[in-house]
Structure 1
Amino acid sequence: MAPVDDLFAQEVPAVPDDAPLAARMRPLTLDEYTGQLHLLGPGKLLRRAIEADRLGSLIFYGPPGTGKTSLALVIAATTDCVFERASGVEGSVSELRRILKAAALRRASGGRRTVVFVDEIHRFNRAQQDVLLPEVETGAVRLIGATTENPFFSINSALVSRSQIFQLQPLGRDDLRHLLHRAIRDPERGLGKIPLDVADEAVDFLAELCDGDARKALNALEIAVLSTPPSADAVVRIDLEAARESIQKKAVVYDGTGDAHYDTASAFIKSIRGSDPDAAVYWLAKMLHAGEELRFIARRLVICASEDIGLADSQALVVAQSAAAAVEWIGLPEAELILAHATLHLATAPKSNSATMAISRAAADVREGRTLAVPPHLRDSHYAGAGRLGHGKGYLYSHDFEGSYVPQAYLPEGRRFYEPTGNGMEKRIRERLDHWRAIFEESRPH
């Protein structure tokens with residue numbers, strides 16, 4: 001009878017010759033792997049763990065085309081593990097149980113350990129993720145999960161706690177240039193058998209426009225090469241125009257409910273708050289290009305107008321609310337102009353969070369302190385019998401006095417919650433309020 005290791009083993013699958021260029025050019029070793037030096041550079045933890053075969057379960061988290069699957073394949077080959085692959089999109093509980101049972105039998109019989117690679121693991125439901133727990137807990141398998149979504153939100157906390165999480169970053173332009181040049185030269189897996197002349201500006205264009213996505217860059221290069229007829233000398237020449245045509249429309253990585261959505265919105269609001277109109281309008285353009293919901297952008301602007309600008313420029317709220325209404329009325333593409341108008345107004349407006357701080361302090365006082373009773377002179381006196389209760393007695397009508405101000409207590413203990421800044425229009429508010437508060441203090445008995 002064949003050993004269990006032979007019965008159930010699946011080697012790292014060979015890539016067929018007619019596979020897409022991005023699949024053929026996957027790295028076979030750590031030295032071939034490009035990018036992610038913060039994880040795999042000399043002396044880095046993950047590289048040391050791979051080379052020493054001291055890995056537990058791992059979750060690779062990052063945008064598409066950053067090398068999550070490639071790294072899993074390299075780990076399986078480097079550590080001499082059996083490689084089993086499942087898909088979070090197409091996988092099932094029965095398939096997972098088959099893989100895990102085979103891994104447990106293999107391990108029990110003294111065979112090799114198993115790497116179970118689950119691509120798009122965030123798409124597994126909770127029950128499917130739970131199936132992995134026992135074998136991960138006992139170490140019968142090494143789980144490598146790949147996800148484009150934040151694992152702390154999309155993966156069971158039990159799996160997260162039993163795994164090391166590594167975040168992969170988009171590849172740099174130099175990394176993509178290196179990959180593209182290697183694919184052009186490689187005669188075995190790449191395009192090296194084709195007489196090619198690829199202009200440097202074409203490579204630079206692809207490295208720039210593909211947003212750190214190696215798969216996108218290699219696919220675009222392959223399309224350009226295969227769709228360009230040879231010249232009279234039988235050489236396929238790829239110039240900048242051919243590279244441009246290989247990417248008809250740039251697709252921005254953007255999930256309307258995931259990290260890209262919230263991270264970009266966060267950058268948008270923080271750029272407005274930080275008074276950087278160039279950054280703010282860039283993040284706005286990214287959201288619009290990716291198809292972000294216009295109402296979401298408009299709501300964020302309205303909130304920002306009060307949260308971060310407030311009384312320093314009260315017109316900011318008027319502009320933001322007007323923009324929100326206009327967007328509903330007009331729609332795309334002209335709505336982009338309205339949102340840009342509001343964004344730039346808010347970004348260049350003076351800033352104050354005094355309204356935010358005032359309501360926060362007052363709410364904390366209501367929540368945590370003793371609830372204050374309304375003073376008798378401020379109570380409603382517009383009904384029969386109010387006078388007998390003393391309601392309204394002693395109230396001073398402000399408009400009867402010079403400047404429509406009279407010193408009078410409106411809180412029993414005279415607490416302060418609003419502290420205006422000296423920014424924008426709020427400087428005048430502060431001067432006015434300081435004047436009134438000084439009059440009030442002088443009127444108090446000493």
Structure 2
Amino acid sequence: MSAPRVAALDGLDAAQRAAVVATDRIALVRAHVGSGKTTVLVHKLVHLHLVEGVPLDQIAVLTFTTKAAAELHARLDALVGRATRDDERWLMGTFHAVARGLLARALPIERLGYGRDFAVLDDDAHAALIAEVVKARCGRGRWRRRLDELDPDERAHLDAQTAAIRRARNAMSFDDLIEHATTLLGDGAGPRPRWILIDELQDCEPRELTMVMSLRVADCGWFGVGDPLQAIYGWRGGRDGFARAAAQLGGRIHELPFSYRSTRTVLEAARAVLGDQPMTCGAVCAARGDGPPVVVRRHHDPLAEAHYLAARIAELQAAGLARAEIAVLCRLRAQVDVVVELLTARGTPCVARDDTPADAVRVLTLHAAKGLEFRHVFIAGCNRGVLPLELPARQTDPAEERRLLYVGITRARDGVELSYPATPHQFGAHGDPSPLLDRLPAHGVEWHGRGRMTA
């Protein structure tokens with residue numbers, strides 16, 4: 001075996017290696033948090049290419065974010081020992097990017113009334129197009145109110161109008177990319193890869209899974225990795241994509257039981273908040289030691305909470321942590337904006353976005369933090385009414401809210417601090433802690449200020 005082929009398996013544990021070298025044509029990998037799912041996905045890709053001789057341009061690899069796609073490309077190049085070409089990776093990227101590539105270079109989009117040089121409207125551009133159509137129908141002064149009041153028939157008519165305009169202007173929305181690629185693939189058009197690899201399988205919406213199923217032919221290999229305990233996008237249709245794929249495809253399920261990211265203390269706290277979950281998984285095994293305790297703090301109000309955060313971040317910096325290794329997470333975007341404002345006023349550089357300067361603390365929603373990791377994580381505003389979220393106009397899934405907190409806690413490698421203000425300013429928040437915090441284990445968790453206020 002040549003040196004590159006040996007190197008492709010270096011550093012994998014037994015469970016990771018078994019998943020990579022498995023000969024199953026259909027295999028799903030249930031990867032616990034911090035267990036190396038991206039490592040396994042990329043090594044499977046390289047193993048297929050270097051060991052089994054599958055050309056890269058005949059392997060489709062689909063993921064959900066441009067950041068994840070960029071990381072995949074970089075790790076692929078490192079493992080194969082050369083810079084791979086764009087034409088080799090044309091089926092590797094986000095679902096939308098792969099759909100766009102298929103439509104632009106391989107599928108007969110003329111059948112749908114489009115030219116091959118079509119444009120793609122981002123969310124802002126598409127929202128502007130919808131506003132243009134509604135204004136024309138409802139009058140300039142009423143369109144914002146009317147958009148929220150459209151009944152199903154009116155909404156269907158609006159969607160048909162905007163779709164016609166997009167086609168006339170040779171432009172597609174992000175949803176169009178998935179829909180049109182699926183339609184043409186379902187008609188038997190276009191090339192078919194020999195293998196399909198999917199990242200974050202638990203987040204697959206039905207329409208994304210349908211597109212991938214349309215891309216697949218009977219002898220095509222399938223390899224998906226995901227963690228059902230990190231399924232946090234049910235509100236957009238991505239509920240239980242792992243189970244859905246398993247039901248449709250069958251195949252062998254591999255387990256990655258070892259978590260290399262977080263300390264045992266952090267993992268035990270995270271697992272405790274999950275409670276009973278409808279999706280069953282084996283127990284996660286911490287590869288690291290105990291580490292410091294998880295801390296829960298009660299503050300007087302959001303101002304006191306921000307004051308503490310700024311002081312604590314300064315302490316962590318003094319102990320050698322860079323600001324980029326620290327994150328403050330919140331359930332709601334409105335909370336993020338408040339934290340950024342308050343921390344900035346106290347002289348703590350911070351930003352609310354997935355690319356941050358090295359000298360800034362990242363402040364994100366729990367959803368936006370998925371896929372990231374930090375040395376120390378604060379989760380602010382953990383009040384009843386906010387976590388789990390309780391809003392009259394929005395029905396939330398209690399199990400998914402627990403998974404969301406699980407995701408937030410497991411962003412931390414070393415330290416986790418959760419806090420809640422006794423006098424919250426956030427709409428819908430109560431002055432007592434989230435009931436999910438009551439699930440935290442007695443061992444390895446320190447409560448500060450429970451029953452009293454801290455400055």
Structure 3
Amino acid sequence: MEMTINAADVERMLADARGTGARDLDEILDRAEGLRGLSPKDVAALLTTDSEEHISRMFRVSGEIKEKIYGERVVMFAPLYVSDYCVNRCAYCGYACGNEFTRRRLTMDEIRKEAEILERMGHKRLALEAGEDPVNCPIEYILEAIRTIYDMKAGSGEIRRVNVNIAATTEENYKKLHDIGIGTYILFQETYHEPAYTALHEAGPKRDFRYHLTAFDRAMRSGIDDVGGGVLFGLHDWRFEVLGLMLHNRHLDETYGAGFHTISMPRLCHAQGMDMSRYEILSDGDFKRVVATIRIAVPYTGMIISTRESPDMRKELIRLGISQVSGGSSVEVGGYASREDGGEQFEVADRRPAIDVLRWLMDEELVPSFCTACYRKGRTGDRFMSLAKSGNIKNVCLPNALMTLCEYMMDYGDERFRAQASGIIEKNISKIASDKMRALTRENIDRIKGGERDLFV
């Protein structure tokens with residue numbers, strides 16, 4: 001059975017949850033502290049409460065869950081936009097087909113150049129992004145781009161995982177993406193509210209709400225077992241969207257044995273050609289509630305925040321539950337080579353170079369991680385979730401994070417960076433519970449300092 005969602009049913013769940021009593025809210029948060037996740041009914045209760053006491057407790061619990069499961073690790077990635085051709089007219093997007101600007105599709109040589117720059121920035125994990133245009137950006141072009149990225153090596157740098165964020169497509173095309181070795185397939189539903197979805201998607205194949213909604217069913221049937229969801233918060237009521245995400249996650253978990261590997265958290269911001277007056281932008285307080293609720297509801301799912309958000313907001317959200325951040329990002333096709341204004345899909349709030357983002361994270365006593373080990377060791381889909389829910393995933397994640405940070409500091413760090421990173425590494429090695437794994441981590445870090453690369457467990 002494929003994913004379905006009915007707006008009236010979701011609204012009824014939210015209406016029924018309003019006025020949930022203090023005792024029931026306490027019981028929900030008590031269960032959440034046990035890292036067992038929440039039912040959609042529980043989520044609806046947290047989304048609709050006006051109790052400041054329980055909202056404050058939600059923030060505390062989400063932070064504790066983040067600490068228990070992820071520790072101080074923050075995974076790093078960067079987007080790579082390869083084409084801004086698009087046949088859709090989406091009211092909120094700078095790529096909308098009605099917007100007048102010179103469109104561009106990167107050649108393979110240009111993609112190599114972009115990948116080289118990202119590798120010299122230290123990135124190992126990319127999110128490949130493209131507009132939807134079957135003529136100018138067919139699946140064959142996307143596949144060739146992925147092969148090109150994987151084949152590109154700049155010194156000791158390499159891209160080890162290419163996640164893909166492209167339009168909903170066919171099972172046959174998802175099979176091609178699976179066979180070429182993508183990481184996570186990412187797709188934002190944008191909004192789970194079908195009437196709002198239809199109004200916002202004015203023309204193009206993306207206007208088909210059901211086809212878009214069932215994309216993950218086709219992807220998972222094709223063999224892709226890591227999928228990443230998300231909505232664009234601000235297109236419709238945030239409570240409705242969070243509950244929609246959780247219902248979608250439950251469907252995937254019950255049908256295919258694994259829910260979302262990641263959930264992205266973009267908040268609507270200005271883009272070329274859009275009328276901001278038609279939207280109600282989330283306040284910072286409500287956005288923090290969104291992050292906290294999702295972290296509590298799906299404790300083992302990665303949560304991603306992009307450079308749409310300011311450094312201060314990103315810092316707060318990391319403590320509430322975010323586990324992946326981008327750094328040094330460009331959201332322009334060819335943007336890493338040009339770093340010129342114009343042509344961006346949306347406005348960026350955090351324009352710091354990647355190395356400055358890493359220094360900032362370490363200033364916060366966090367561990368920047370470039371790890372891609374789970375994907376390459378076959379710890380994906382239900383296998384990843386089984387390991388995560390057993391509590392054993394952290395026994396490999398922290399060692400791998402420290403090894404990749406050591407790689408980065410040896411290849412790209414100056415003296416000051418190496419001193420800071422060495423302190424973070426030494427402090428966190430002591431947190432590895434297993435004596436055997438702690439010793440192996442020290443051994444591998446010595447080997448990395450001696451010139452070896454790509455060591456992981």
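In terms of distance in nm of label points 7 Å out along Cα→Cβ at positions 70 and 318, the structure with the greatest value among 1, 2, 3 is 1. When distance in nm of label points 7 Å out along Cα→Cβ at positions 110 and 438 is worked out for each of 1, 2, 3, structure 1 gives the greatest result.
Of the structures labelled 1, 2, 3, one was used to calculate semi-axes √(5λ) of the Cα gyration tensor in Å, giving 32, 29, 20. Name it. So the calculation was done on 3.
Computed from the coordinates by the stated procedures, all read-outs in this text should not be read as laboratory data. If you're wondering where the values come from, they're calculated on a predicted model, not measured in any experiment. Cβ atoms are built from the backbone, for glycine too; each structure is taken alone.
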